[in-house]
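Before anything else, here is the set of structures, which you'll find just below.
The numbers here are math on the coordinates, done by the rules we state, and not lab data. Quick caveat: nothing in here was measured; it's all calculated off a predicted structure. Cβ atoms are built from the backbone, for glycine too; each structure is taken alone.
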Structure I
Amino acid sequence: MKQILIVDDEKRMTRLYEYILTQKGYKTFVADSANDANEILKKEKVDVVLLDINMPGAGGDDLYGVMKLFHQEVKVIISSVLPIGRQKQLVPGATAYYDKSQAIEMLFSKIVKACTESPIAVK
C-alpha cells in the first residue's frame, strides 16, 4: 500500500484529499505545517508528499529544501493556489505540480503516475 503525506494548512483541502485517497486505497498522513510534516517523514515510509507552498511559519519551499537533504527518495507533488509556472520557480525539481483550481482528477492522475514511476531522488 502506497503512503501519501498531505501537507496543507487548509483543513478543507486536507480532509478532501485524505477522504479520496483512502477511498482509492492509499494510506494517508496529514500535517498542517512543515515542522509536523518533517516529524512524520522521520517516522514513516512515505512514497509521495502533496505539498502546499504557502503555510504559516516554514513554507512548503522550506520543507522541500529539507527533503532534498534527508528524504531524497520521496516524490513531491506541489499542490498550491499559485499558477504552475510560479510553483516551478519557487520549488524547482518537484515530481509534479498541481494548481488547486484544476480538476481534482488531474491531481490524482499525477499521484498515480508518481506512485508507479521508478524511484527518482528529489533534485
Structure II
Amino acid sequence: MQFRVQLDRSLAVLSQRGLSRNHAEPLLFRLLWKLGVNVRPPHFLGFASIALVYGGWFTGVWGVLMWMLVWSHQGVGIAGVALRALAAGACFGLLMAWFYTRERKEFALPAWEALGRE
C-alpha cells in the first residue's frame, strides 16, 4: 500500500510541474505497474536504474525486431546479434538516464522517500 501512495503522490507532483501524463507515466512503466511491478516513475529512479530498465527493454525489443527484419537475411550469427543489440541498448539506456536525471534537476523534484511522509 505504501508504494501506491508514493506513486500517486509522485505522479501528482509531476503533473503539478507541467509534465504531460505520457511523459510522467511512460507506457513501459504503466505496463510494469499493471503487471504488479513496484518500480518508481523514471523521474524518481537513479541513473543506473533508468539505464538498466530502458537499456534492457530496448536491447530485447530492438534486437528481436532487427534480427527478424534484417540480420537473419544477412546471415548474422547469434553473437553478432547479441553484441549489436547490447551496444544499441546501452546507448539508449544511457541517453534516457541522462535525460531523466537532467529533468529531475530541472523540475526540482523531491526525493522519492519524501513522498511517503504524511
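Miscellaneous remarks
- Structure from which 2.0 was derived, distance in nm of label points 7 Å out along Cα→Cβ at positions 14 and 46, options I, II: II
- In terms of mean count of other Cβ atoms within 10 Å over residues 70-77, the structure with the greatest value among I, II is I.
- Parent structure of the calculated result 0.93, given that Cα Rg over 2.2 N^0.38 Å is the read-out and I, II the choices: I
- helix-only ellipticity at 222 nm (-39500 (n - 2.57) for each DSSP H run of 4 or more, over all residues; to 500) derived as -21000 - corresponding label from I, II: II
- Structure with the greatest value (metric relative contact order in percent (Cα under 8 Å, 6 or more apart), set I, II): II
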